[in-house]
Structure I
């Protein structure tokens, strides 16, 4: 984990020199340049000001022989309008072939813009998965992440260090409360499942866990048995009607005890008006995570 003070000292000169610009993008040493280019183009066209980092995380693919750059990267985006005293950090586990320019442009940024336009204080961390567009396995290695002890927790701590830097420089004070929401879209459900089986998903104490058309195979059942059934978090399942995630989620809900159902919700989206891709494009919005967060205050 990078210490906040060390990180702060390393980026202060660059941040000061860059002000004021609409979108500050900082890339660490050795990151994959096509990712930097794709992200910079996408966020450069966003209508809100922001700061974002692209860097290699020690717990997320520091070495990956199937990646074109031999390691995977992470993107952290913080809109400048976000309130440093209370931030909702969304950790986004992308689907097959993710980390593309199209995903950044059509899926990530519009949803964050939606929250910014409604004065919601957010940040989003996007760890690159083993099935990203930059790998030789854009449709494989599902679940092959967050398996080592404390991997996910160390990753989250790394994100908090970066947010502390942003808070100190932009607002001149320490970071306040950070609420964590994990969201898995499609194959991202396998990342939720593996993180739950290791235990880090629950030890990170998320406010909510979102399964966005992500309940394939037995991922949800395994995550539930491993730790989610004991985790005090809001679990939201969004599925497109009649697809495999719908059938699996429906069966899962049918097996739940009535006493835990208030903590787990299933929303079935109409097949005629929602494609699988649209669940990813609008899932964070449709899940209405801030209503859930507001209800807990």
Structure II
């Protein structure tokens, strides 16, 4: 970003990029390509808009830490999309776990005191990749419609499935979460029974999580427990307001993952997020 503020470096970077891009355009599409000066002219309005926001972010973080300020960092994507620890090769090109905080934000790990792992009450995925607990038919339609499950950028319908407890436990271990935030619990309202994946099988043999993460996902069979459904969670504003079956569902997730639940959401409104860490602490 800083290269944008220096005319000589800006021209060098654009020229290098166009050498590569123009060669592809000419070879693959018979396109004449673009001139450096034309691209630089188009960049000018963006540069002026961005100029006040470009700076030494490490110094900003350091000043905040020195001043005992609170810093909130949000990770992109999920643990199962992490370059090293996700479901390779269906991963992104960076680190999505909290370990990436130091590398990406310039905040030393020793300053990180709270790590909240966000997990839906069911499983979703956009694009290709493994989804062992994929729902079908009316169940899939229920999750997609009630959960408004479309990609934020692409608008594509997300694939949806039942809660995959081994995957959540893996994410908690790799992420080092201090607590979980369970979202969209209300999407499961009204279901008579809710399958929850507790393990995997292949050819009739149990498969451990570490083996599952490095295997051919196509022949992986989820093993389900069926948990009782509940009426409605809408309107609940404290943990005790939730139906007993819904609390049991949340507590099963926390028990299996070994990570206490700090937040539960039962709707998109701000007031629909319930703080429950003290009420639902394990042990």
Structure III
């Protein structure tokens, strides 16, 4: 492993040793069971005080990163980081990998510093952009996203294989079925957030078993919702004769639901139903994806207090 030491830095040499070894462990440069240079060897190689190196090794041992073997040396402990990393260490691992890849490219640290300063100076995105060719589906998903986040949510399609100027200043988002096509349409290097859809059995759970002799309507302006709802409701035990399917794009669709007990619908259609009508809205986006959006928003708008 290669070490760097800034002699005139405000960070003590002992802390520089500890940090570099921990980062070396996190990014895989230092393997479990690997022997570290001896105190004397490291001090001689970099013209450091032996007591400084010893203090760094003792701290690493106290924190269970290394283990000393009498008469043999200091070794990287096995099994130190099993399981999920705490947020701070996960971030340290990312930084360690970035430094390692910079060295492998042969680029100087000054170039890395300059690039990082440039990226940090960029204006952060100020809205989400759902990229979805189907206009009705886009309207439904964008509405669900907007309920979950404070940043504006816009929508866009794909024209001639590319996303238009709407991408400027946006956080691109796509559904899993379209993520590959959207990635190809985005400029190189642009990050894409992919939403996960909600489990239909989970959404149906509270309405099962299917009630007998009850007329139920299914309403949506998105044909995909009507088709999926028909399949799932019948598979769940609902009688096809007791289901009324209403395309919310057609005129007079509300008048056909007067005799129904309830209306299964998407979250947008639920807001367009008569007040006396019992709506059973089925959200499309998984709650885990909505939380991912909120977490991303916090990272953008409040990076100091955002939870990684």
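Things to note:
- Computed 2.4 for distance in nm of label points 7 Å out along Cα→Cβ at positions 156 and 228 - originating structure among I, II, III: III
- Structure (I, II, III) behind the derived value 1.49 of Cα Rg over 2.2 N^0.38 Å, for residues 100-243 alone: III
- Origin of the derived value 0.95 (Cα Rg over 2.2 N^0.38 Å; candidates I, II, III): I
- Structures I, II, III, by FRET efficiency 1/(1 + (r/R0)^6) of positions 140 and 172 (r between Cβ atoms, R0 = 25 Å, to 0.05): label with the highest value: III
Any read-out appearing in this document is the output of simple, stated calculations on the displayed coordinates, not a laboratory observation. The structure presented is a predicted model; accordingly, all values stated were derived computationally and were not measured. Cβ atoms are built from the backbone, for glycine too; each structure is taken alone.
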